[in-house]
1. Which one of I, II has P(r) over Cα pairs in 5 Å bins from 0, in percent, as calculated from the coordinates, equal to 1, 8, 15, 19, 20, 15, 11, 7, 3, 1, 0?
2. Taking 1.8 as the value of distance in nm of label points 7 Å out along Cα→Cβ at positions 30 and 158 derived from one of the structures shown (I, II), identify that structure.
3. From I, II, which structure was distance in nm of label points 7 Å out along Cα→Cβ at positions 102 and 150 = 1.3 calculated on?
4. With relative contact order in percent (Cα under 8 Å, 6 or more apart) derived from the coordinates and found to be 28, which of I, II does the value describe?
5. Using the calculated result -16500 for helix-only ellipticity at 222 nm (-39500 (n - 2.57) for each DSSP H run of 4 or more, over all residues; to 500), pick out the matching structure from I, II.
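Derivation of every value follows stated rules applied to the coordinates shown; laboratory data play no part. Because the structure is a prediction, the values reported are computed rather than measured. Cβ atoms are built from the backbone, for glycine too; each structure is taken alone.
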Structure I
Amino acid sequence: MTTTTIVNVPGYTNAGPQHWQTIIENKYRNVVRVQQDNWENPIREQWIMGVNNTVSQIEGNVILVGHSCGAVAIAQWALQYAKTNVYEGSNVNGSKVIGALLVAPADIDADSAIKPIQVQRPLPKEQLPFSTILAYSDNDDHTALERSLWMVDQWGSQGVLFKGASHFHTEAGFGEWLAGEAMINKLAGADVLISR
């Protein structure tokens, strides 16, 4: 049976000990985290390479789970490394990825985007080459509702609205997040999280 590894891609400043991504890592054996060289500076190419380096070390299927700027990095990686090129054949790393959960992607292109995340610009404007669920809120300080809906449309995602979820961070009450775990399993088509 092919194993599935969940690859967490945190956003700007990383995910702290009470963050839902960290809790998932602590609960399940088959969850790993992308390590970025600089969590305070999400430079586009460096963060894309962080995703690529992690995925390249995994055997079996991969589900990517990104939050905020991490979700943006997944979308950017997908269009650079996971897209099938009919002339060159499919990309080995891209073919491993069976889906991605994109949680509260930050609108890095917005005039109101904080300075440290502007270096990640621009947002992709193409459909992603694998199945994605985009979880968004109606009161996210980092992404207006209409921009979340724009990303759902541009990236070909299944959009899931969580009313009043803010930015899906610890400050908004997001510690253990069973709905997030359920969406990971939905992307896999099976219960793939392996308890410790």
Structure II
Amino acid sequence: MYRNLLFAGLLFLSLSACKQGIDNETYTKFQARGNDVTNLAQGTLLVNVGSAIQQGGPKYAVEFCNLKAGGIIDSLNLIYNCTISRVSDKNRNPENGLKDKIDRAVWSTFSANDQIDTLLQVKNNFVYYKRINTAMPACLKCHGNPDTDINPTTREKLQKLYPNDLATGYKLNDFRGLWKLEFKP
């Protein structure tokens, strides 16, 4: 436990310094690229989810996300030559959990402050993390309070498609997850 706290503290200090030994030009390049790609990924998903909500309501949007969100992200991976994922301590998709010590330490750092993004060098790769908040009331139709924000048919669909769902109980503007982009230089 002490070792994990020490690791998180040291990572926090390196994240606070932002550049973690990465030269300014490289940091600026990958930070800007990460920001651009995450904005595009977020925007693309929001447009598609919004369209699904209009087409068939939140229940249909849950089905859409289950079937199509991964494909949208995979196509962006190919276009931008990176690996895009989302991570959270309260994940809906089991693949989106915090995967390692670095994910957990970055999560802890973002949870403790209002940090927007950071870039780390992990081995020979650059890893960009960016905060995801529940920024719109529509987010709460699938991620809000199950008793008051999520209608019963949507709750039922979530339970069917994601039996171990942890991604509910959020309020507007809560910290919900992180975009994680891995770039190979």
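1. Working: I: 1, 8, 18, 23, 22, 17, 8, 3, 1, 0; II: 1, 8, 15, 19, 20, 15, 11, 7, 3, 1, 0.
Computed on structure II.
2. I
3. Working: I: 1.3; II: 3.1.
Derived from I, not from the others.
4. Working: I: 23; II: 28.
It traces back to II.
5. Working: I: -8500; II: -16500.
Traced to structure II.
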